[in-house]
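None of the figures in this text is laboratory data; all of them are computed from the coordinates on show. Just so it is clear, the model here is predicted, and its values are computed rather than measured. Cβ atoms are built from the backbone, for glycine too; each structure is taken alone.
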Structure I
Amino acid sequence: MASQRTKFQWQLDWKSVLAIILILPVLVSLGCWQLRRADEKQALLANFEERRLLPAVNVTGLDDFLNYRPAYAEGKFDSEKYWLLDNRISHGRFGYEIMAVFILNDGKELLVDRGWIAGDASRRTLPVVSIPEGLVRISGELYRSDEKNFSLGSEIQTVWPRRQQWLDINTAKQEFENMLPTSLRLDGSSVGALQTERLIVNVSPAKHTGYAVQWFGMAIALGIIFIFLNTNLAVLLKRGKDEENKEL
């Protein structure tokens, strides 16, 4: 009888079985997804560090527009056509990201990210954006986002400047047929640059790894709870501890 009482036994409860079948795969998949994101961010940072050391080249001589490739362009800013990308926060201040049309010397257009400018938090007025005049040379890094952005309630605008939430290069090319399939993010020393403090990644690889550890930890905790709820392990552990105390 004593041996029967000390034997490990399962006492499955269908509710907890259903819960672990549904929840455990989700927790594990979320942890794996965070690890993949960490690898992606690490590769992104590695590409950035590798390409930022390359010499700057004229965008008109490029066939392949790699992100973070140092580049420069010669031409002039369109004095009227630019976008104010809405709800861009910098150090707790409301503002806009200014995306301008730059006309290259060969007649093609280039989308230029001039950086951030403070805005009216009440949204009653738009900021006054100064436009460099005449032929200039601008410098920075190439960048095109692969993420699909969206906004609710966006309206088609025809007047300039245009205030909107997002700007997609493919959409801009529908209006500017000669626009290059990339943008130039100005560096702080370039002509026409505003505030150009930027993040390469919004979440570091270490944070993604930390999130993965949290998801896996929750999965392990769920598994431990499941075992204790569906077995006599707690009774066995308590009995073993009581026997140890008796021997002492």
Structure II
Amino acid sequence: MSKPTIVLVHGAFADGTSSWRAVAGILIARGYPVLAAANPLRGLHHDAESLRAVLAALTGPVVLVGHSYGGAVITSAATESDTVTALVYVAAFAPDRGETAGELDERFAGQAQHVTTARPLPGADQAAPDGPPQVELTILAAHFHEVFAPDIDPADAAVLAATQRPLALAGMLEPMGAPAWQRLPAYYVLATRDQMIPVAGQRLMAERMQATTIEVATGHAAMLGAPEAIAELIIAAAKQAQISREHG
């Protein structure tokens, strides 16, 4: 049986290359087809729909991996998928029905609201008054290394801060529908030095999903600090899904 495709979904303030280069390289070297999906970061519903289109274009089974806000996106996008066999969360939000990433961030006392700055989206003055605020967020450069990517060289973190992709505030405010982790096996990489999603919050989300969990001593961008451990968990998820299909 062929190996599943590993679809990697980046979170806010990042992109596919900066997030997944090292992990993708390990997976490709181990013979797995890999796709790092471009997450639009325009709102949870919009981003989940974009990911569904990516999944629909693939053939065969998929293991879906999300970092940070990307965890909310995979939780929504995989709800009705027939091809996704497992979900892997990397220091990620995993909302339950009706929850928002913003609500979870506030509940867990994350740093997002303290280290980001907002700017208006184009056409903000013409937006519907009952919709989400038409702004997008970026992490202030002075805080990026400390709160987002503390496991890499400060000079490299400065480049990531300069090239970060902003997140529309709608991504944090739109509620989750039926979460895919209620019907799919979940795996969780818990980053023990994370300031964006503190460890207590990660642990709560992992436990309520009954996720297979590993801990890595990294900051929020765990895939930059522990790519080998994360790749091994993804491979374990892929192998277990393959066993389940063969005996299903």
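With distance in nm of label points 7 Å out along Cα→Cβ at positions 8 and 160 computed per structure, which member of I, II shows the largest figure?
On the way: I: 7.4; II: 1.2.
Greatest value across I, II: structure I.
Quick check on the output: 6, 21, 23, 15, 10, 8, 8, 6, 2, 0 is P(r) over Cα pairs in 10 Å bins from 0, in percent, derived from one of I, II. Which one produced it? The read-out comes from structure I.
For Kirkwood radius over Cα pairs in Å, for residues 48-167 alone, the calculated result is 16.5, so let me know which of I, II that is.
II
For the structures shown (I, II), distance in nm of label points 7 Å out along Cα→Cβ at positions 192 and 208 is largest in I.
Ranked by distance in nm of label points 7 Å out along Cα→Cβ at positions 120 and 224, which of I, II sits at the highest value? Spell out each step's value before the answer.
Numbers: I: 5.8; II: 3.2.
By distance in nm of label points 7 Å out along Cα→Cβ at positions 120 and 224, the leading structure of I, II is I.
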